[in-house]
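I've put the structures underneath this note.
No value in this document is a laboratory result; all are computed from the given coordinates. Everything numeric in this text was worked out from a predicted model, so none of it was measured. Cβ atoms are built from the backbone, for glycine too; each structure is taken alone.
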Structure P
Amino acid sequence: MKSPSAGDSSARSVRLLTVGVIMIIATYGLLSNYQSVVLNSVVESYRLTGGMQGIMSSLINFGAVAAFLIAPMLQGRIKKTTMLLLGATILVFSFFLLGAGRALAELIVASLLTGIGFGLVDANCNAVMVDLHHDNSAKYLGFLHGGFGVGGLLAPLLIGALLAAVSWHTVSYLMGALIAAAVIVFFFLLTAAKKGVPAPEKEQRLTFAAVKAFLFHRKNALMLLATVFYAASQTGFLVWIVRYMTLQYNAESLGSVALSLYWVFGTISRVFAPRLKIRPLVLFLLGVVLTCVFQAIGVLSGSAVIMCIAGAAIGLVSGHCVPMILSVASEDNPGSSSLIASSFLVSIYATNSISPLFMGALASWTSLNTMMLAPAVSAALSGIVVIFILKMAAKKNTAAIA
């Protein structure tokens with residue numbers, strides 16, 4: 001039996017590490033929205049046209065997918081906090097390279113490295129939080145993604161203000177310095193918390209059979225598919241909203257406001273949605289259905305102001321979607337936090353790799369409005385998949401009762 005002092009020490013260590021992980025995810029949230037804010041500057045600097053306008057975002061996501069594929073292979077071999085620190089350190093180098101680069105090849109390498117860093121940070125932040133608070137993962141994943149939302153909110157405000165004074169290359173240097181500071185703080189918090197943190201549930205080294213069993217489980221596969229469609233909807237809005245508002249309405253500032261409002265209300269959603277007495281999958285369903293509605297209203301309104309308001313509404317109704325579906329997967333598959341985080345994040349970032357290029361090409365083939373309606377269609381498809389999952393679960397419960 002543990003002494004009261006041991007229990008207090010353990011609780012303190014968990015709090016310290018929880019704060020450290022949320023700090024890292026908030027910094028990551030700010031950096032991950034960097035490319036959305038600087039997209040116009042990048043396009044002009046490298047004279048990109050058509051689908052190539054989305055190359056920076058797509059390469060970042062390709063790099064993240066590579067990291068997510070690697071992370072589960074390290075399950076049971078390397079500590080998640082070590083991988084988290086490695087990912088954050090890679091971001092320091094990648095943002096300094098973004099600042100130094102002037103040729104397209106340098107942008108490509110820096111973007112891929114940024115994606116790898118993002119992937120390692122994202123997957124391991126989620127996995128560590130589940131390990132620390134497995135019995136209440138929905139609540140703490142909400143806090144975690146709320147921290148990401150705070151970073152996302154700060155991105156257009158801070159980076160937009162910096163761009164008014166210095167070049168986007170200089171802003172890259174400043175972002176590199178910011179993540180470097182976060183790495184140092186997290187290292188000291190980890191050192192202070194290390195001795196008192198309870199050991200997480202032992203994870204077996206990942207095997208091909210375990211991955212196959214997870215991916216081919218019907219519910220898991222359908223949840224991953226729903227996540228893919230949701231990711232296409234989310235990235236379609238986040239990556240293109242500033243450029244869309246610039247080209248369609250000559251209102252770049254309103255595009256940044258729309259992005260900020262999305263993250264303000266998305267953060268509110270992530271913190272408070274887990275407190276609602278509604279099943280996580282139902283909350284996810286409501287989120288994607290209402291996203292479809294508000295995205296369509298914003299685009300079809302023909303008004304920059306209404307599109308801006310729609311951005312706030314989309315954040316409020318869908319900000320909770322990723323932590324909700326991760327929570328469901330964690331409850332269904334205990335002891336596999338690395339595999340769960342990586343699988344779902346692979347599905348998100350793989351989609352994000354393709355979506356910006358597809359939407360850029362769609363705008364060239366059709367129109368900007370058609371391009372911005374694509375996220376509404378994706379959200380609707382996600383809702384259809386979740387309805388099928390819920391019906392499947394209802395049939396299973398009925399059969400069990402009978």
Structure Q
Amino acid sequence: MAGRIINVVRPNNLGIFIGLAIAFPGAVNAAQWYSESSARLRNAYDDNIRLTSRDHNSVVGMTLAGTIKAGRRTETSDVNLKGGVALKKYSGEDGLNTNNFDLGVNAAHRTQRNEFTLITAVKLDSTLTSEIQSSGLMWAHKRRIKKNFALSWTHFLSERTSLKLGYSHTDTDYKNAKNTGLSNYTYQSMDAMLLYSLNNKTVVSSTLTSSLYKGSNRTKTEIQDLGILIGIKHNFSETFSASAGAGVRYSTTEYKTSKIGGHNTDTGFLLNANVRRIFERTMVNGLVSRSVLPSGSGTLLITDQLSLEADYQVDERLSLNLVTAVYRNSSADEDNKFYDRIYYSIQPKIRWKIAHRWLVEGSYRYRYQRYDASDLAADSNAIFLSVKYVWPSKPSSGLW
């Protein structure tokens with residue numbers, strides 16, 4: 001399996017290295033190597049892990065996971081390779097065991113007036129986790145292969161003004177997903193952002209976005225979406241910041257089957273508001289947004305999100321955390337509303353640093369989901385207990 005992953009992301013190792021060397025020359029002559037790695041063992045109980053309204057069993061599971069990040073950096077460049085593996089085993093229901101992998105390369109380079117970033121990644125995971133935010137189609141439990149490429153360039157026009165251009169391409173495949181509602185898709189997006197600093201605390205911005213979604217299942221779908229967003233960010237202090245943005249969007253949808261085809265349009269608004277506050281022992285972060293999101297349900301989704309995260313540091317070793325999220329997903333295609341849904345979750349956690357590099361975490365999670373096209377709803381209760389170890393990470397002039 002590991003060999004298959006490598007083959008997906010490296011048609012030619014030498015070509016990739018040469019390309020990075022040309023795009024980021026400072027990284028090749030970097031001054032320091034660094035590495036970061038961790039391992040985690042997690043036990044879980046879930047009374048509805050597929051989040052389905054069909055008959056189901058409670059399951060007990062164990063996950064053994066590891067991550068590593070290694071790279072080389074200078075004052076102006078950073079190139080690193082990131083990888084991870086998660087081996088998941090369950091009892092109580094058949095067909096849930098899975099091995100997840102991810103591998104990616106990140107590169108960044110800065111000059112006096114420019115910043116460049118490049119991200120390439122491939123991920124092999126399961127719909128048990130990959131569809132939570134978008135389609136919600138977790139009951140089928142299929143393998144997902146997601147490949148992503150993203151490039152951005154920021155040019156500083158003056159001390160106060162900068163222009164940022166970005167492009168990303170995502171290719172997502174679901175294996176053996178016939179008759180599950182899951183659809184393979186590609187998603188391309190481009191954006192241009194102009195930022196202006198009113199002063200050292202306030203920045204205003206204007207963003208133009210364009211995206212193209214192509215889904216392939218029983219129905220071939222192509223959705224083009226255009227948007228404009230005006231925003232402002234203000235740092236009230238080092239511990240208190242807030243941002244807000246609003247705009248409009250317009251999309252056109254073309255779809256066809258073996259017998260018929262169709263065309264429709266959709267308009268709406270965009271929203272993004274975020275508040276972050278840090279107290280002596282507490283951190284609170286809140287987000288309200290309406291954005292466009294690709295999905296495996298065969299359509300582009302208009303996603304309303306409300307999330308809140310709070311973290312309280314009891315002492316040097318003990319902390320309490322709360323994460324809540326609500327998603328309201330609706331299709332940009334008026335003729336494909338079957339998977340419009342509401343989803344919310346709440347997860348309180350307790351973390352205990354038992355030693356310098358050892359961390360124990362326990363949590364409870366509640367999830368709820370309901371599709372508009374059905375009166376049936378599903379919910380889930382889960383309990384997690386994990387132990388994590390972080391290896392020492394010290395920059396060095398050598399590779400290790």
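Tabulated data
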read-out	value
Structure (P, Q) behind the derived value -1500 of helix-only ellipticity at 222 nm (-39500 (n - 2.57) for each DSSP H run of 4 or more, over all residues; to 500)	Q
FRET efficiency 1/(1 + (r/R0)^6) of positions 40 and 376 (r between Cβ atoms, R0 = 30 Å, to 0.05) from the coordinates reads 0.80; which among P, Q	P
Highest-scoring label, criterion being mean projected area of the Cα convex hull in nm², among P, Q	Q
Ranking P, Q by distance in nm of label points 7 Å out along Cα→Cβ at positions 56 and 216, the structure that comes out highest	P
Value 26, calculated as relative contact order in percent (Cα under 8 Å, 6 or more apart), assigned to which of P, Q	P
